[in-house]
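Please treat every number below as a calculation from the coordinates, not as lab data. From a predicted model like this one, the values you see are computed outputs, not experimental measurements.
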Structure 1
Amino acid sequence: MLTRIIEEIKSIFERDPAARNAPEIILCYPGFQAVLIYRLTNLMWKAKLKLIARITANIGRIITGIEIHPAAKIGKKLFIDHGIGVVIGETAVIGNGCTLYHGVTLGGVSWEKGKRHPTLGDDVIIGAGAKVLGPITVGNGSKIGSNAVVLENVPSGSTVVGIPARTANDDSVSVDAHDQFTSAFRPYGQTPGLSDPIDETISVLIKKIDSLEKELINIKSTREK
């Protein structure tokens with residue numbers, strides 16, 4: 001447990017330039033505190049102390065503003081930046097090295113028992129306010145832009161934006177023969193020059209309409225002469 005805590009502190013230094021020292025992270029970072037509380041409540045849950053686990057998790061939510069169900073499965077080095085308003089549901093699964101920003105929801109869309117929440121691969125980044133809903137899978141190294149609403153599976157190495165989320169044009173991620181992602185860390189899941197494919201399509205259509213209007217005006221002018 002101590003080794004894991006040290007790993008998580010180091011990973012925060014790698015992803016947050018505002019982090020100055022370990023005591024500051026331990027005492028002042030609600031995301032770090034929420035993950036520690038989750039680790040404790042998860043142990044309680046596995047030991048069949050479910051009511052105590054839920055009570056402790058609720059206290060953690062009051063203190064940090066982050067709600068993590070004790071039954072969720074979370075890998076190593078999860079970083080919840082700022083954190084307020086983050087909700088992680090009961091059957092959510094989070095891989096190693098993931099980053100979540102404030103207002104992120106890993107939620108369910110069904111009242112049926114069983115797998116209801118998303119599964120995140122390793123090194124996934126989810127921007128502020130994004131909602132990932134249902135028993136979908138977000139592949140390794142994927143990025144979800146701020147305020148996106150994700151309702152379908154996201155392939156590994158993709159960047160999705162919008163409501164509902166669509167794959168955006170982002171060539172910053174490269175994958176080698178061993179499927180290891182070599183892209184730089186992107187805060188909030190954003191990439192300079194990122195474009196929504198729907199916006200691009202609309203822009204092309206507007207240009208085409210303008211061109212057709214000019215042609216019609218020329219034809220009309222020619223006939224009048």
Structure 2
Amino acid sequence: MKRLSATIGLISDVHATAAPLREALAIFEQEGVDLVLCAGDIAGYGTELEQSIELFLENGCTTILGNHDVWHIEQQVKGQKMWVDTFFHNLPVAWESTVEGKRVLAVHASPPLSMNRGITLLDQYGTIICSQKENWAYELEEYDLDVLVVGHTHQLFAEVLGQTLVVNPGSTKFNHSCVILSLPDLRVRSFPLSGKTSRKVWHWGMMNREGLGT
């Protein structure tokens with residue numbers, strides 16, 4: 001019998017921290033997801049970059065570049081192992097597919113290919129900013145998407161903007177969160193990580209400093 005649904009495990013902004021990533025991958029395995037998708041920023045902040053990349057490779061994750069990943073490539077880290085360099089150079093800046101009849105696009109910050117202009121929908125208290133929601137709904141009209149997956153802003157949300165469901169799974173490191181998206185019904189489930197309550201917002205001050213990426 002043909003399957004009528006698919007599930008995608010969503011993570012983002014791992015920031016070189018292996019434990020919450022490992023926990024998210026274990027949740028995805030337990031839930032039997034069909035695909036694991038990371039919206040970028042594997043590098044930055046943490047100290048476990050190699051361990052994190054190994055987890056991505058071992059679990060066959062689909063991953064795109066984030067701004068911290070690009071910065072890492074540009075820094076040409078002395079003594080970095082060749083396979084780490086190869087991993088980053090092979091990553092795309094976006095992922096697009098039609099899953100169960102739904103057009104899905106993943107970019108790190110915002111379409112078409114921005115890695116720094118993030119979609120910030122929540123204030124410092126985790127409440128939707130109506131003007132931001134309206135502005136982004138207008139901007140996304142031209143892309144004709146069913147689902148847009150983003151990261152970058154360290155915000156955890158799933159909001160319908162116009163005709164598009166926009167999902168940010170939050171940072172596994174900072175928001176303590178991961179998400180499972182079901183298609184075609186567009187069901188979104190969030191899971192806490194690290195034995196902590198998931199935070200809807202992290203590092204609000206940095207996000208509001210114009211021109212500074214998270």
Structure 3
Amino acid sequence: MQDTIGKRSIRNWAEDDRPREKLANQGPGTLSNAELLAILIGSGSVRESALDLCKRILADVHDDLHALGRLSVADLKKYKGVGDAKAVTIAAALELGRRRRDAEPRQRPLIASSVHAYEVVRPDLADLPHEEFWLVMMDRGNRLLSHCRISQGGLHGTVADPKVIFKRALEQRASSVVLCHNHPSGQLRPSEEDIRLTRKLTEGGRILDITVQDHLIITATGYFSFADNGMLS
């Protein structure tokens with residue numbers, strides 16, 4: 001009898017058949033409703049595995065997740081092997097699913113001009129006492145993917161390593177970027193080094209099929225745009 005019960009334990013199944021391993025290796029879309037539910041409850045009873053227990057629960061609601069979501073914690077606890085913790089876990093997961101379904105997906109900001117890019121980085125750069133270099137990354141529709149700091153320097157400069165910049169852009173699968181750095185001195189005009197760096201990164205972006213749309217210099221009082229001033233080669 002003990003051996004039979006042991007064989008029902010998910011731990012004794014082949015690894016490819018275990019819900020957790022299956023999700024990790026093949027993705028959540030490959031799991032059945034019962035397998036996903038079994039991951040939530042973790043274990044069954046001495047007479048049935050977590051998966052068998054979840055199959056039984058789902059059979060009673062005809063595998064209808066809406067019907068399952070209408071079951072109360074007390075209803076779930078009627079199943080042998082489902083106590084307070086498991087019932088609450090199931091109820092919480094279903095409520096999260098309901099909220100996700102009802103939630104409006106947030107529209108990512110459109111970066112269609114230098115002003116849009118400036119508004120993204122201004123809070124991070126405008127009032128710093130030292131120089132930093134940031135990268136704004138967009139998708140093919142010019143929607144913001146993310147923005148991040150590339151480097152931090154001193155009062156008069158910071159390092160902008162092209163390898164680091166394009167590594168970040170490739171990781172985000174960005175189609176275009178806006179380069180940004182600040183001038184704590186308040187000087188809005190680009191230096192010769194700023195111009196050389198912009199040219200170098202623009203050329204490097206072409207090789208990787210990543211468009212450098214602009215380079216912004218940020219100060220406490222405003223910004224300078226290479227694109228707006230016709231300085232992107």
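With log10 I(q)/I(0) by the Debye sum over Cα atoms at q = 0.09, 0.10, 0.13, 0.16 Å⁻¹ coming out at -0.61, -0.66, -0.76, -0.97, pick the structure among 1, 2, 3 it was computed from. Don't jump to the answer; show the numbers that get you there.
Working: 1: -0.42, -0.50, -0.76, -1.08; 2: -0.31, -0.39, -0.67, -1.04; 3: -0.61, -0.66, -0.76, -0.97.
The value was obtained from structure 3.
Please state which of the structures 1, 2, 3 yields 29, 19, 10 when Cα extents along the principal axes in Å, for residues 45-84 alone is computed from it.
Working: 1: 31, 23, 9; 2: 27, 21, 19; 3: 29, 19, 10.
Only structure 3 yields this read-out.
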